[in-house]
Structure P
Amino acid sequence: MSIPLKPMRSELFSTTKILIFAVLASFMSCKQSLQNRDAQKPNIIIILADDLGYGDPEVYNTESKIPTPNINALAQSGIRFTNAHAPSSVCTPTRYGILTGQYAWRTPLKSAVLWMWDKPLIEKDRLTMPKMLKSNGYNTASIGKWHLGWRWKGLDNNYMNDTIPIGDYSLKGRNELWKKIDFTKPIGGGPLEAGFDYYFGDDVPNFAPYAYIENNTFVKTPDTLKLAGMYGGPGPMTSGWDLTEVMPTITAKSVAYIEEQAESDKPFFLYFALTAPHTPIAPTKNFIGKSKAGLYGDFVHEVDWTVGEIIAALKRTGQLDNTLVVFTSDNGSPQRDGQNMGGATGSVKKYGHDPSRPLKGIKADIWEGGHRVPFIVSWPKQISNMQVSDQLIGLNDLMATFSAITNDSKDAVPFEDSMDFSTVLQTNEKTPIREDLVHHSIKGMFAIRKGSWKFIDGIGSGGWSGIPVAKKGSSLPKGQLYNLDTDLGEKNNLYDQYPDIVETLRLQLKQYKEQGYSNPNFKK
């Protein structure tokens, strides 16, 4: 029987020295990596809330019934924009605009959003934000909601949705298309094809398949069907799927990604697309009752917690100072006035909370409540704190702005509908960058904003708030014109009083639609 020999004291000392040296070397390597990156390009994080209203965060609405301390603090640390707009008043086209710098109505999607089993909206050869940033030395990741389409492999080994018209939710048999899909096969299209190195998410929380996707495969293959009483469209899901766990799961994945990137010599881009506070309204039990605006308010409060988790991860890993963080929303909130629109689970009006305050309209509308969104940018190394900007800006402008900040050649490529706001971020430029901006509703109604004037090419909301009915013996104007400097609530239609302004804006809008771009620096 042999007895294991005890290591000699000198051996123990030597081993200890090796371990200490390894730890110090790892620490110094990580520290050197952060120092190298700190002297170079910033990390970039977009936190895109889903259906968060302009009046939801406290920093935008003094009468908000929802505690948002982390969003408030983020605004205090950088610039809060008060005149920022999503390129559409609904989801898919806004996401397309952010990632391409082009209005989605220039694609086949002329209204509404992509529906279950639709093919990708982003063209294969399209330059996207992750492709652009990768070419400038970035690691890239998309985590959370995608909603920009996939290519689903059919049982016949072909992509079964190649010939399906996108956005047609009335297509006969659409809810049964999943029966033609082989869910064990890799999924085509999606974030990887759009240029991201990594993806994790659930695609759309109210659409099948109810399952997590990592890169281009399912984490767990769907093995059952959605329960009859569960919110969302019909179709397959994975056993044990829990809607309340989606936000905590994608938040944890984003935090883990940030921690991993602290060890890289390259800067990173994280497109973190939340699933809240979009329906299904599913706050984790830890947040229930924490607001004074019902479950919707609790879900918004969970969004605020997520923002705090991201900032805490950046601080913990020493990356906060040179990370450019954007917090915004893809469109306005549908939760207002007891209308229960867009699958909402109940009005917040009874709580005295208005997600659109002080704006008119809700998600999907051409009115301001449909597309004017919270927009906060923090970059401690470059942006001084506690700033407020009334610059007219669109989320589609992030493409040109990031190009200008990160492009090695310092010669940013012009994009069709994206303008460079980097000087506003770096020097708080006061001169207007944009002369005008195009708005678009769920039903395809257009508007154009120029200076204080907003021209809407049609009557009514263009969305879910309804169409006005003329009083007996009177007629409605053929369009709408508002002076937003004096009438932010769009109560006084000046269409008939200023025909020259109407015609000027109508022709400008027509030109932008016909020529294929709105950026005056863009060349075909």
Structure Q
Amino acid sequence: MSTHEVVNQVPPLVGHDTADDPALLDALAREGAGWAVAGLHDLGRLAGGEQAAEHGRLANEHPPVLRTHDRYGHRIDEVEFHPSWHELMRTAVGHGLHAAPWADDRPGAHVARAAGFHVWRPDAGHGCPISMTYAAVPALRHAPELAARYEPLLTTTEYDFGLRPPQGKRGLLAGMSMTEKQGGSDVRANTTTARTEPDGSYRLVGHKWFTSAPMCDLFLTLAQAPAGLTCFLVPRVLPDGTRNPLRLMRLKDKLGNRSNASAEIEYAHTVAWRVGDEGRGVRTIIDMVNLTRLDCVIGAAAGMRHGVTTAVHHATHRRAFGRPLVDQPLMRNVLADLAVESEAATVLMMRLAGATDRSARGDAGETAFKRLALAVGKYWVCKRWPGHAAEALECLGGNGYVEESGMPRLFRESPLNSIWEGSGNVAALDVLRALTREPQVLAAYEAEVAAAAGADARLDAAVRRVRDELADHTDLELRARRVVERLALVLQGALLVRHGHPAVADAFCASRLGGDHGQAYGTLPGGLDLGAIVDRATPRLG
């Protein structure tokens, strides 16, 4: 006997195009990559399909397994992944989301890649090796001979998994390995040593506390050479086919990002080649760090977009108290507030991608803007994601707290981007460092904000408050987070006023800059066009 009929349940959010995002598409054209629209929609339809969602689920439910030895006791140091992980990687590499822009001369190539990284989000974990491979190329160029050898294989769109000599593979992936037990973000406290060899190579002895994606083919790492902290390239397999003695000791049991392996490793006289000058390791590897910081912003913005579209989809199809949730004023306020935050993150992320693209082509002004704005964006957008994810989860009620909804995975993922590549304090202090040491970066930031002067009185007032904040040098380090938050909000407001939908820009300025906003999401003031805002976050199925 049937006990009940299943009604009022929300259909799966599959069969939509994750690139169907007005803020993203407008920015794609504005930042010089309008030529990539068709390919972005192709990738978006893949990302919004049932198969991609299933691959994301399986990759997380079957996390990687470390095999330190084979059955005979030989050291192998291999990581096994579920087939779904490889399918996600194959798609990401095949669409050039790793390092392909470095081999693409078209203006906007890095913008197109950023947009693709944003829409391809069935699983966040596999984005780690994708991001690190993208970021490794400019750092590797500090060693022209190594770059000539490996860059063509890093930029190809062939995914070729497995431990084999790099030169015999169709494509390579790169990672980085910096953090040690005693130092954390203070990499100058690293104790791993590097000894020179007659053939010009080095031998590393020491450990690394966090090495994500240890199955990559190549790693950029830091070690203490005779002249000080230096950057090195470490291959997993040497040119003669022998395994480089890089020991995987254990995999981390993490809060989220579970599809991706993060390992503790030991260097046991590991072969390495120097990248850049001895004693200039931080300066050399900072190129890689800055690009992975960009991807932290992209990933957080993508997570927000996924959260708000899931919440709007649920509210559109779920009825309570006689009408759809989306039509109920308080829920609409929550959804609109989440959408405003998401769009503000997206326009900033794409502006940073545009600056990265133009900086890579030699634009000094964009390089100066990126230096400050990237650190500001890394701090603020990544810091905003966990609260956004929690509110989006709550929009689904008890259904959102259940693993099958996918929202717990999103929530567990949300703190990572604020921690990776420098936690909130590190990012905030980096902003102060840029402001005090490189005056041109503040001038570039002010020029960007000034382009919106006079368009909104609330924005103009916020700009004046930022100037007053920067003019006061009292306890500046103590106030670093406050300063960076205001810099971020003013920049987001300026971008939305200039380029965003009028309803979104109005809501942002009223709430984030005008001070008429509570502590929780869903506290937007009256008189705003909430319907227009929510409509921009509504996924279209079929």
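Given 23.5, 82 as the derived value for Rg and Dmax of the Cα atoms in Å, which of the supplied structures P, Q does it correspond to?
It traces back to Q.
Given a value of -16000 for helix-only ellipticity at 222 nm (-39500 (n - 2.57) for each DSSP H run of 4 or more, over all residues; to 500), point me to the structure among P, Q it was derived from. Walk me through the intermediate numbers first.
Working: P: -8000; Q: -16000.
Source structure: Q.
Consider the structures P, Q: one of them gives 30, 10, 8 for semi-axes √(5λ) of the Cα gyration tensor in Å, for residues 366-429 alone as calculated from the coordinates. Say which.
On the way: P: 21, 18, 8; Q: 30, 10, 8.
Label of the source structure: Q.
Looking just at mean count of other Cβ atoms within 10 Å over residues 246-253, which of the labels P, Q belongs to the structure with the highest value?
P
Thinking of P, Q, which structure, once FRET efficiency 1/(1 + (r/R0)^6) of positions 94 and 422 (r between Cβ atoms, R0 = 25 Å, to 0.05) is computed, gives back 0.25?
Derived from the structure labelled Q.
Between P, Q, which one scores greatest on relative contact order in percent (Cα under 8 Å, 6 or more apart)?
When relative contact order in percent (Cα under 8 Å, 6 or more apart) is calculated for P, Q, structure P comes out on top.
Each value in this text was obtained by applying a stated rule to the coordinates, not by laboratory testing. The shown structure was predicted, so the numbers you read here are calculated from the model rather than taken from an experiment. Cβ atoms are built from the backbone, for glycine too; each structure is taken alone.
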